[in-house]
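Any read-out appearing in this document is the output of simple, stated calculations on the displayed coordinates, not a laboratory observation. Worth saying up front: this structure is predicted, and the values here are computed from it rather than measured. Cβ atoms are built from the backbone, for glycine too; each structure is taken alone.
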Structure 1
Amino acid sequence: MIPKEATAPALILIGLSMFSGLRKVDLDNFTEGLPVLMMVMITLIANSFGTGIAGGLLFYIIVKVLAGKWKEIPFSLYVLAVPLGYYFATLVKH
């Protein structure tokens, strides 16, 4: 098992490199900026990159549809939303 002290610097560098990509996001465009910010928040709260990305994709689809820009979303993302929605529906056990 690798100790946390050995992996912490690598995780910090990965996190910093992810945040450097936020500069390229058009935060003035509500339908583009909000899903990215939600993806970061979900990643931090869930402590999981996969859950954050899945949440960001679902949030992207929801925001685009509610903004009336549903034609901008590729059909493949609608298909991908089905298992992602199932993932979030079963993520919390009652």
Structure 2
Amino acid sequence: MVKALWKGTVIAESDRVIQMDGKRYFPHVSINPNYYIESEKHAVCPVKGRANYYHLSVNGNFKSDGAYYFPNPNPKVKVIQNYIGFDGEIEIREE
């Protein structure tokens, strides 16, 4: 089981995590939606496509654009559609 933690709180947990380019991606269904707020930020990755972002709000702590996902990834990386990645401040722990 792999967990994503921020400020000691589990914000995603799954045994179906995908690793790509040194990052781990969690299935969208594995997140706790209470901690995620849709961001207006978007970015374009030449390999993966357009990324959308979430802010994180956990126990009174706020992290701007701490999670991201690719709603329509490029065909070569379609496997990460419906998966969420996290920035470097989010602890990823395998148990």
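Okay, here's what the table says:
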{"quantity": "Given 38, 18, 11 for Cα extents along the principal axes in Å, for residues 33-80 alone, calculated: source structure among 1, 2", "calculated": "2"}
{"quantity": "Read-out mean count of other Cβ atoms within 10 Å over residues 1-8, computed value 16.4, structure in 1, 2", "calculated": "2"}
{"quantity": "Read-out helix-only ellipticity at 222 nm (-39500 (n - 2.57) for each DSSP H run of 4 or more, over all residues; to 500), computed value 0, structure in 1, 2", "calculated": "2"}
{"quantity": "Top of 1, 2 by distance in nm of label points 7 Å out along Cα→Cβ at positions 9 and 73, largest first", "calculated": "1"}
{"quantity": "Structure with the greatest value (metric mean count of other Cβ atoms within 10 Å over residues 25-32, set 1, 2)", "calculated": "2"}
{"quantity": "Entry that produces 29 once relative contact order in percent (Cα under 8 Å, 6 or more apart) is calculated, selected from 1, 2", "calculated": "2"}
{"quantity": "Which of 1, 2 leads on mean count of other Cβ atoms within 10 Å over residues 17-24, largest value", "calculated": "2"}
{"quantity": "Read-out P(r) over Cα pairs in 5 Å bins from 0, in percent, computed value 2, 12, 18, 22, 17, 13, 9, 4, 2, 1, structure in 1, 2", "calculated": "1"}
